Structure 1
Amino acid sequence: MSAVNNKKNGKDYRGTIFLEDATVVSQVEFPGEQYILTIDAPKCALNATPGSFAHLRCHTEIPMRRPLSIMRANPATGHVEFLYKIVGEGLRSLGQLHAGDTLSIMGPIGQGFVPSAERPRKLMVGGGVGIPPMLFLAEHLAVNNNADNALVLMGSEVPFPFELVTSGIAVNGVPDNASKSIADIEALGIAARLASLQDYSGVYSGYVTQLAEDWLQSMDETERSQVDMFACGPEAMLEAAAKVASKFNVHCQLSLEEFMACAVGGCAGCTVPVHLDDGLAMKRVCVDGPVFAASTIYPDS
């Protein structure tokens, strides 16, 4: 079955996706051509949920918008944050915006993550530009007092675009030399660990999905039955995450990344095959997803 049980049909999206002329609040560049963009988009901020995304116009002379996962949404300030890495001329143009500039945004779009009350151990796995939804989900869990026994694992092959700290939260099943955490997540009281192949100090040497496997391996069957796993990242990472979840019989939700044109379900250019109980179906990543049950995307894992 799909990860989200309250799927909407096409007409139900009317009035839930907002078009706004947003103002850039700040844009900060990090090594590896990474940027954190903060914009003032009150309607999107009020309605965004972890796993949803927005469709941004990068430049007035570039007609095609770019989909970006939402990293933070603050209804009180109306601010929405995105983390992105330069890929192509569209995002390169977006990276040239400064505070006070205006851009058009459509959002929030899509079906986000659905945490289960029956599985209290939350495992969030983000790779590269798949990191933002994990941070959003972690903060959402903390705000709603559901962050006990949560673990965030992040992988990157470029420097992490966050303040790093040595974690003060012990995590069983994780090597002692993997000690670095994200300051913002640590402040929430949530454990986090980092993974990379770049030999960064205090960072697990290997793929982030290997780190997730190590953690699950350290548990007994009863503990693993309580794990609710969420993942977002490049396709190879998502497939690896699905295999790890299948190996340990862990429920897992994946947020897919896909090229898209309209992002509101009209063009069907982002369809993917989804294996449901009643057979194979073609689902749109933009509005039917981007979050799906891992078993429906990679049924043979």
Structure 2
Amino acid sequence: MVQTSAPGKVILFGEHAVVYGESAIALAVSLRFRMRVETRTSNRARSHRVDGRRVDTGHHAYFAHALAANWTGAPLEMRTRSEIPSASGMGSSAALAVSLLGALTELGGGSIEGEGARERIARAAFETEYSVQGRASPTDTSTAAFGQGVLLAKQAMPGLLMHVQRGAAEWYVHSIKVPRLNIVVGYTGEKSGTADMVGKVRKAYERSAFIRDTVKEIGKVTMEGLTALEREDVARLGELMDRNHQLLYNLGVSHPKLDRLVAAARPYSHGAKLTGKGGGGSMVAITDEPEEVARAIKAAGGEPYIAKIGAPGVSRDGD
């Protein structure tokens, strides 16, 4: 029996644009997806089970794809517990895939701590998300695997972890220093499918030069955000977050509840924006007054989380 966990994430800059090879910055947060996995010992066991139900592609797509591609052993019994709200834009599906693949690594005789293990887990988890969603970037899965903070960029830079290419898109995944920041996440309670939102942007991207230019501008804002992070310039970081939110609004992926939570947080924040796929989900604020921001988000109808950033990546649970 193996117990593993992997962190959720917030994207500071670059969501949606990163699918088209632009840069993105994501930070691992203290909310985690936890999993216990063991082989089924019954002679009658013929299928994998998760939380007491037989695994099928309709209800357990991420499990089904990950297991089909990465496990040839006995049927497994899997139990899950998530601190990350589902469909919240905080990377719950990536954390699920990464924690499962970490468990498969351990059950197969390897170690999550082994040389190159986190890279292999990150790559396999990306393939899982790509298979389920139809189009994806390695942002969420890399953050869940490596933890701390990651930068996806168009070229290799200091801190390179791996290079990923899929079709015409390619990404250089880097570790980045995570400064001390107060982060508050506000969950709208509105769920939206990642594949649906990615597909919506893809259709607009293919037919609109304005959308393509917006995607490029998000990439530019992301790299300016990296400079602000490195300098620990929270005022500039906030300005760029506000700009990124407007650009995502222009892409059509915001939501009235997201805009309401962002507006509620801004008087007490350096900056605030939606985080993740949008269409509901969550927003994130950087602030010196986290309790005030949390109260404002709650008063505006959201569910606030004061989260620690720079969390460790996939690990045996409790490590």
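Taken together, the values in this text are just the output of simple stated rules run on the coordinates, not laboratory data. This is a predicted model, so every value here is computed, not measured. Cβ atoms are built from the backbone, for glycine too; each structure is taken alone.
For this structure, a couple of remarks:
- Value 2.1, calculated as distance in nm of label points 7 Å out along Cα→Cβ at positions 168 and 184, assigned to which of 1, 2: 1
- Entry that produces 1.3 once distance in nm of label points 7 Å out along Cα→Cβ at positions 152 and 200 is calculated, selected from 1, 2: 1
- Structures 1, 2, by relative contact order in percent (Cα under 8 Å, 6 or more apart): label with the highest value: 2
- With mean count of other Cβ atoms within 10 Å over residues 16-23 derived as 17.0, matching label from 1, 2: 1
- Origin of the value -5500, where helix-only ellipticity at 222 nm (-39500 (n - 2.57) for each DSSP H run of 4 or more, over all residues; to 500) was derived from one of 1, 2: 1
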